[in-house]
Structure I
């Protein structure tokens with residue numbers, strides 16, 4: 001049997017970041033991860049970091065490679081049928097965003113974790129969480145060979161994603177689920193091609209949404225609105241490049257530079273929130289508690305704010321011996337979660353022609369983007385939310 005203060009389920013960015021925050025506060029913790037290290041480090045996810053997320057990583061001393069390789073973007077472009085408007089977020093808010101892949105954040109956090117000497121256990125199988133209504137919850141898991149282990153702790157942090165075991169541990173009658181599934185998805189590609197624009201381009205076109213993005217000076221990340229049940233075999237490379245040029249109104253390839261496509265995937269679009277984010281001594285953070293459509297670039301950043309609040313709550317619990325800090329966590333985190341959900345829903349609705357919407361609905365969506373592109377007040381609101389609301 002192992003004894004620790006906090007058991008963290010999941011070694012994605014949320015769990016690893018929480019582990020570093022607790023380590024800095026002198027709070028003992030163990031991280032369990034069902035997959036092996038190579039799998040965790042290879043997962044392709046988000047790539048836009050809010051200023052607040054970057055600040056946390058810097059404060060923890062985990063930003064050396066981020067500061068060297070991350071692409072700082074002071075603004076973004078929005079486009080409507082080829083007409084573009086630049087949003088100078090730095091001028092409007094004093095903040096910027098940084099393009100740095102979640103895969104790279106995870107690698108950096110794993111390296112930082114290993115340097116602490118605190119346990120990081122990969123391939124922890126058949127994890128179960130017990131006794132969450134008491135003061136000493138228990139986490140059981142198997143390691144290779146079938147040997148069972150048990151951790152006794154004060155707090156369990158469920159950071160194991162939407163499909164993890166933490167959320168199903170909640171009693172069904174203790175939670176409320178809010179969910180919306182969108183009638184479209186994103187076809188995402190990674191290509192070996194240099195970005196031809198310095199900043200992201202969010203484009204609405206009558207044929208569908210498109211996003212020009214990047215991961216590094218040599219790798220481009222682009223997206224196209226598609227059906228949720230899209231067959232990737234129906235999207236050969238030539239069709240993808242042609243559709244990107246059409247939707248970005250770039251027939252000469254000035255914003256789209258072709259290169260070898262080495263990854264294709266379909267990303268479903270959904271909004272999901274679980275309330276509350278805590279039951280007994282089990283606390284959820286990141287995708288275990290909420291999912292946002294990727295249009296607003298909030299997924300990883302919400303995970304960062306969740307664990308920022310959770311680390312403060314746990315630190316407050318140990319410093320005061322009272323429950324008030326833990327009791328406040330869910331409401332505090334959800335306040336920011338719902339603001340990010342609102343922004344992500346708004347961006348998604350505005351930028352995507354609805355395949356099942358009536359003509360009036362689609363004209364209103366288009367008019368909304370037209371208004372944003374012509375209004376300083378609306379542009380400022382978009383910029384304020386995009387760079388991230390204060391923690």
Structure II
């Protein structure tokens with residue numbers, strides 16, 4: 001199976017500027033392509049996973065990924081999908097975030113021996129002369145067409161700064177610069193980048209009289225069309241300090257039955273014939289597929305050793321063996337106790353098992369919270385230090401529902 005057909009069959013491609021030409025480029029030629037990442041946080045998250053997987057598939061097919069970090073564009077911030085202007089980051093924050101991205105991407109993209117390129121658009125954007133830029137690049141853009149683009153149109157009612165309007169020009173210029181430096185002919189991004197990608201394609205045509213192309217990748221959504229990659233604790237991060245390998249594994253182990261096969265296609269390199277074996281399974285029969293999904297995705301991001309630890313811990317916990325070694329945990333000390341007690345409501349919020357006291361009350365009222373195997377009956381329930389120190393241990397296990405476990409450790413003697 002050729003690479004373009006495989007990407008389509010896996011459900012990874014949303015749209016292209018010219019499907020016939022993009023298919024020919026990817027199936028019959030070797031090309032450089034780029035994907036841009038603005039360093040707005042110090043970790044990639046699950047939302048970045050799909051474009052990185054597309055890059056990995058294309059690299060395996062012989063193409064050269066250019067992973068472009070927005071050291072320049074990150075100083076402005078992309079208005080796409082945002083109702084307000086992004087917080088402006090310092091140069092130091094941006095540099096730190098880029099270093100984190102580079103490390104995480106290396107798990108999926110091979111940067112050795114020139115097989116892939118890491119680029120930073122600060123190298124060309126920060127030294128631009130603004131007047132020259134407007135005369136050379138700005139004249140190629142119609143304000144009317146820009147305002148009709150979805151990424152700007154949805155912001156007009158709340159206010160769109162001229163500062164942010166420059167973003168499309170800068171991203172388009174990135175494509176032109178990468179075309180000139182590396183012969184890059186394809187830009188890949190999320191659907192929210194469509195207008196910016198078209199801007200770059202047209203800029204290359206106008207300035208270089210050459211063809212270039214754009215392709216957007218599918219969003220990671222569930223069977224109801226809602227974005228995946230969020231938990232009550234926030235985003236599912238690729239950084240193990242933000243989302244532990246066990247939590248990461250459990251996120252994928254607990255996906256809805258209707259989403260398992262789709263996630264296997266999009267987020268793993270498993271052969272399609274193997275994945276198709278799961279398409280007609282239901283209920284308990286899908287548990288093997290869910291475990292395979294969780295293991296493969298965790299292995300790709302955190303390595304084989306962490307994936308095996310997460311899998312064995314999950315099997316022990318849910319098989320009632322209760323191996324707590326790799327369970328998500330929170331430490332508490334004397335400052336968390338008042339008059340020798342801590343309210344279970346406060347503890348649930350402290351451990352991020354619940355996002356608020358209101359949610360914690362609801363969970364308890366619904367019978368969804370247990371502490372060390374005993375159901376919490378009242379929102380007024382409290383715990384004392386002695387309850388953390390039973391049977392030569394200094395922790396308790398909170399269970400939410402059937403699948404969420406959290407260890408709370410008494411960190412010091414009280």
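Of structures I, II, which gives 0.40 when FRET efficiency 1/(1 + (r/R0)^6) of positions 141 and 341 (r between Cβ atoms, R0 = 30 Å, to 0.05) is computed from the coordinates? Clearly, the read-out refers to I. Out of I, II, which structure matches 23.6 when mean projected area of the Cα convex hull in nm² is calculated? Only structure II yields this read-out. Highest-scoring entry among I, II, by relative contact order in percent (Cα under 8 Å, 6 or more apart), is I.
In this comparison of I, II, the computed figure 2.0 for distance in nm of label points 7 Å out along Cα→Cβ at positions 117 and 133 is attributed to II.
So FRET efficiency 1/(1 + (r/R0)^6) of positions 45 and 205 (r between Cβ atoms, R0 = 25 Å, to 0.05), computed for just one structure, reads 0.45; which one of I, II is that? The read-out was computed on structure I.
Rule-based calculations on the coordinates, nothing more; no lab input. Fair warning: this is a prediction, and the values are worked out from it, not measured in the lab. Cβ atoms are built from the backbone, for glycine too; each structure is taken alone.
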